[in-house]
Every structure is written in C-alpha cells, then in structure tokens.
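**Q** Given below, in the form of structure tokens, are the structures.
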Structure I
Amino acid sequence: MTEQPTQRPRRRHYALRAVVALGAVIVVLIGAAFAATTVLHIPSPPTLLRLMTTPPSIQGELFTSRTVAASPTPRPLPVGTEPLPDTVPWRGSRVSVAQFLDTTHTNSFLVLRGGALTHEWYRDGVEATSRQSSWSVAKSVVSLLTGRAVDAGKLREDDRLVEILPELTTGGEYDTVTIRDLLDMTSGVDVSENYNKYMPLTGTARMYLTEDLAGFVHAHRGLRFIPGSEGEYRSVDTQLLGMALAKVEGLPLSELLQRDIWGPIGAQDDALWNLDRAGGQEKAFCCLDATARDFAKIGRLVLDGGRVGDAQIVPPAWLERIRIPAPHQVGDWRYGAQWWHPTGGSGQDISAVGVYGQYIYVDPPSGTVIVKLSDHGTTQDEQETVDVFRAIARR
C-alpha cells in the first residue's frame, strides 16, 4: 500500500516532538544532577566525571588548593652512587627492579642512602618537577606538625577533641575522643574507609568530595566502638586531628607546613594542599601534591632525627613517639602517631603510605629513604612492596 503524502509531514511532526521531548528530559536530568551535587556539597557532574577517568596521582589538579611555597633557601639533595640489586623478591620469585616498577604502575622512584640521592627514576611523561598526590602520606606529615604543637605546649595528647572544637560536642561517648585516639586511629568514629569511585556518597569517598568538611564531620559523630578500646584505620581521624591542629595554631595547615617544615627542609618546589572549597580548609587526611624529591626530604628529616643541619625541626621525643607502635594494631600492620610499622623485617623501619601506592619508607639501620609514587590498585601489594624496599635497603 502506498503511503499517502499527507502522512509523511504528520510522522515528521511526531518525530520532531519526540526529539524535543527527549531533549527536554535530558536538560531536566542534567539540571537535577547539578542541583543534587549542590545540595550534597560535592563537585559538579563534569568534575565527578573527570575524577572517574583521571589517574589518582594527578586528581589534585581538579580541586581548589592552597600553595605551600618552596623554601627561600632550597637545599638540593646531594647525589651519590650506589647500584640497586639486580633482582628483588616479588610474590615468591625474583624480578628486576624495572619489572617491579612497571608491575606496580610506578610514576616516580627515589632511593636515598646516607642522605644522598643514589637512584632517581621517572616513567615517561613524569619529571622531577611533576607534582603528584600524596594521598594518605599526608597523614604522616600532619603527625610531624602535631609533634611540634605538642612540644610547644599548644596541644596535649590527652586533650579531648571537643575541648578544642566545641561545636562537635554531643553529650555522649564521642566527647571522650582524645588527640591520642586520633593519632593512633583508635577513635571509633564511624566513617567507613570506602574508596570506591562508583560509590562516592559514603565514607571516605564522600569526605574526599565534600565541599563542607566542617559540616561533614559534624554529621558523622557516631561511633563503632568506645574510643581508645581498639584500633581501626579511619581517615576521618586525621581530618579531625588536622582541624584541631589548625585551631590551636591559628593557621591553615598549608601555612603551618610552609613555615615549620617545608621551608626548613629546603623544599625546592611549591606544593599544593587540596581544600574542600575555595578559601576553605585542607583535606588533612590526604591530597598534599608535591614532587618526589621534596617528599624524600620529609623522609630524610625523619631519618635524621628531626634535624636539618644544626636546626631541630621535629622534636626528638616525637620521633620516638612515631617509632613505638601504639598498643592497638590497625589492620595487618602496627601503627603509631600516623606512621605505619610494617610486619616483618627488623621492626625498626617505618613508612608513610598512600592508598594507590604512595610511600615514604624510612629504614634507620641502613640509613635508607625510599619514595615511591604510583597509580596502583587500592591498598594493593603493600606488604610485597615493603619487602622490596627492605631488599634494597639491606642488600
């Protein structure tokens, strides 16, 4: 049957109406998405999409930051010569260092021996001046700043959090959380350690995205256990610790870091510390974006007992605090004052660790510092990686 000419315009009219209706639905959905992110105090949909496709090492570029200025008197690392071992242990066999770095998606790998830079490697596209995210390595930096505040009498480990931040007072068990609990991950504050980018509205993932950290911690004052009774890794502990530290010091964490550590260690490059929003506060639990060389200077500071030349930057008592694990184990490893004590070895090495394969590893007996910045899986191969570090340190 031949279609009548009058039917064709009518069908085109219906098709046009369908397209217009679909477009209107899409516009409404996009508008709803933008409205939802505004209500939830998280980044806009385009930023969320970029976060899903951007490597963790450079996600800091997508957030507002505060600058930690390079030292006015930079101290370049002296260069030494000491070869790496031909092979290192890996999953029950031996592999080359190059294979280890490739397998664990490494971006930067530095080795210091006796304070000198004996090995420096970057993957293609990464340079010595490339800033990369610390992720939870920032927690260990917050610890060093806390140690200075404790030594100065501005903060005590027995201080209750709500004495410093009274706006968090509940009248319940939460009010017994101490600075010590936050340092050793024994607070019991119920914020799940979730890093799933496809579930961004819960736990640490939500805290990472929120543009209102003060509102977030206020809304999350429930407890999983009595503070101080057991250990459980929770990034919210460091966020609360950083907020308390900034309060007693009267300065943002970025300015504290610049004044008290970044300048004194002779950091060569500006760092960035991601904020919850423009003019807001630092994400203390993560997101210090810096170069591998300057992260190595943090490790060297710890190795050298908190000293830079004749200047005592971090009190010796705090370095001792870091080296002694807290009574309650956190996960598979011991923990103390925001530094990890990996299982095995001599028990004298410690490490700052970030979720996607970021490390500042310090081995005092051999005088070794190793920095590894990566885009590896979430908390993947951490014990195996430390075993490689130990093989390099004590070859």
Structure II
Amino acid sequence: MTAFWVDDNTDPYPGYARLRAEGGLIPHEMDDVPVTIATRYDECSAVLTGSEWGHGYSAGISPFRDTVAAIPGSFVRMDPPEHGRLRGLVNKAFTPRTVADMVPLAQNVVSSLMDEALSAGEIDVLNGLAVPLAVAMIPGRLLGAPVSDGHLFRRWQLAIARGSDPDHLLNADAIEARGVAAQECLTYFHALIQEKKARPTDDLLSELIAVEQAGDQLSEREVLGLCLLLLVAGMETSINLIGNGMLALLRNPDQLDLLRARPDLMASAIDEMLRYDAPTQFTIRVALSDTTVGTHEFKRGDGVVVLTASASRDELVYENADSLDITRYEGNRPARRHMGFSLGLHYCVGAPLARLEAETAFRALLDRAPSLSLATPEVEYQPSLIHRGILALPVKLG
C-alpha cells in the first residue's frame, strides 16, 4: 500500500512536485479523518517551528495513532514539558564533546570493515558498512549492548520503522511484525537494564538507570522507551543517510569526483544529501490551539502531514532543486536550511552523531578506494513511506 502522492517509492519526488503544484496546503483524509498535507517549504517550516503546533496526545486531541502511550520514553511525539524533560536526559549523549570522543571508535570500526572490503574488491555500503557502524555506535556504545546482537537490532529496527507509517498504509503482516518486534525489543532491553543495574558500565544507559533509581525524573518504563527510540530513530537515520548519500554520489559521478578533489566540501555534501534524499520523508503535527498558516485557518486538534522531503525540493526556495549540488551549503552561501533533520523543537537530537558516522564512512570510501561503481544499477527500497532507505548497496571498489 502507498499514499496517494507516491506512484513508486523508488522515486517519490515527482509525486511531491505534483502536490506542490496544487498548493502549499492540501486537504486529505487519513483513516477517515480529515487532515491537511503541507507540501512547500514555507508552510512546512511554519508548522514545524510554530509554538501553536505539537502532537496533542497528552491533551487527547490528536487525530493520529498514539505511539506515546505504548512507548512512554519516546519523546519524538511528546509536547512540553514532558518532551523537554526526556530529551534533556538523552541530549548529553550528543554534545559536541561526547560525539568527538566517539570519533576513534567510528574510525576503527570503519577501517576494519574497509580492510575486509578491499580484500574482496566489493562492499555492500549499507549492510557491510552503514549497519555495523550504526550498531557499534548506538546499541553498542550508547546502550552498552553486545554488537554481536546486531542482526537482532537491525531486524527489530526495520520492522518498527515500517510500522511507523499510518496504519491505513500497512497490511496486517506489517502491523503484526511491528508489534512482535517492539515486544521482543522491550524484553531484550528489560534484561539489559537489569544487568546494568547490577553492573553499571560507562554508557548512556547506565546513566539513565542511575537517574531512574534516584526516583525523581525517570521511570523504568521510560528508560525502556528511550532504548527503543535510540535504537530505531538513531540507527535508521544514520544508516539511510549513508545509503542514500552514497547512492546519490554514484548516480552523479561529477559530484563524486568533485568531493574526491575537494574533501573540504564534506560537511556541505552531507547537508546536500540530507536535502536531496532525506532519511525521513514526512512527520505529523497537530494544532494545539486555533491558528493560521498563510491564509489557511486551523482549529485546535486539526492534523497536518508535513512533507519535509517535498519542502527540501521546493523550487521556489532552491535553485535547481532536483539536482545534487554538494557546494550548495559551502561556506556562507545563502542556501535555505534543509529539513533532513526536521526543524524546531523536534530537531533530530542525534544529528551530530549521524553526521559523524556519515563523514567517517564517506571519507574512508573515497580515501581508500581509487574508484567506486555500482555493482548493479537497480536498488531495492524499504516499503516504508516515512523512512526512506535502500535494503542493500553493493559497490565495486577499484
């Protein structure tokens, strides 16, 4: 099943362009509930950054499926003050200093993976590089879980990510798989939490448990929810940033050659990858009070699907919006901020770590492989609409 605006999830961008041509705010029905789809940059930005907008679950006014009740620590869809309380506890794992301390681990993991790949002459950039790197950084380093359980984390993460699409876009198997994966994941982390309580280690999970045991800011159910959130959102974003970004470079060899010649463009290139083909394609918001966007009036409880990936291709904002240009964010060029990590209160807390993982992976590929080429022209995408990512990316190494 797909949303009406996507003909083929291998390339949703023509569908987004058709929606933008119709208008910045388009009425739609989702699960028999009227909502509005925001398609253009200005409208999406107004909803994401406006204080009148949130998720509305605590107030009981959201027209969307409630994921907060099932996963109490998932602050992604919470409103203040609960959002700030939980995000603040996790934010310490993504400060510049903390992320800088993780650079040697990322480099060592990638170096080892590249050693094996160069011997073979080929690498699956997704499953042979992006996935094991993400496993080492999120469940391995931050949560203190055994990296040997990476196959479990990846299976759970894919099932839960697929299940984050609106229910009317999912079949019965996907809904069941989502529930099974979430339960298995929560059971796993419940056992890990008990281990950390008995033998704390130097990781974020042990710190969260210490806060929970102090009894004033965090419950064990919330610790479990935070584990699930970090596993799914943290891994999914970085894996798909690397996969989508590398595929974009390989399909635009002039940009790949330019990045080889000018490694100083790496930060700009990653921002452009996030604009051009973002790991997250849309999000949802609810009007917390009567408000107006442009000339459109919203009542309290009205829902909006914010097509961030469409906004990042808005031709009214970006010159040559459908072209990959790794110099777009170079230096002080006046390119508008992309929505690859969202905007506003819910800006991706793990963005610094995702950037680190992507930069480490791309630099290793460019520095150590004299040539890179797709082993096959076709790639298979995840069936998810919210999360955009490929399932494999075999690449030949020169």
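Read the figures in this text as sums done on the coordinates, not as results from a lab. Since the model is a prediction, treat every value here as computed from it, not as a measurement. Cβ atoms are built from the backbone, for glycine too; each structure is taken alone.
**Q** Which structure, out of I, II, was distance in nm of label points 7 Å out along Cα→Cβ at positions 246 and 374 derived from, given a value of 1.4?
**A** Structure II accounts for this read-out.
**Q** Out of I, II, choose the structure whose coordinates give Rg and Dmax of the Cα atoms in Å equal to 20.6, 61 when calculated. Each step should come with its number before you reach the end.
**A** Values: I: 24.2, 98; II: 20.6, 61.
Value 20.6, 61 for Rg and Dmax of the Cα atoms in Å corresponds to II out of I, II.
**Q** Quick check: -1.07 is what I get for log10 I(q)/I(0) by the Debye sum over Cα atoms at q = 0.19 Å⁻¹, for residues 126-261 alone, calculated from one of I, II. Which structure matches?
**A** Corresponding structure: II.
**Q** Which of the displayed structures (I, II) returns the greatest value of mean count of other Cβ atoms within 10 Å over residues 86-93 on calculation?
**A** If we compare mean count of other Cβ atoms within 10 Å over residues 86-93 over I, II, the biggest value is for II.
**Q** Continuing with the same structure: Have a look at I, II and say which one yields 15.6, 46 for Rg and Dmax of the Cα atoms in Å, for residues 222-341 alone, as calculated.
**A** The read-out was computed on structure I.
**Q** Can you rank I, II by relative contact order in percent (Cα under 8 Å, 6 or more apart) and just name the one with the largest value?
**A** Top value of relative contact order in percent (Cα under 8 Å, 6 or more apart) goes to structure II.
**Q** For which of I, II does helix-only ellipticity at 222 nm (-39500 (n - 2.57) for each DSSP H run of 4 or more, over all residues; to 500), calculated from the coordinates, equal -14000?
**A** II
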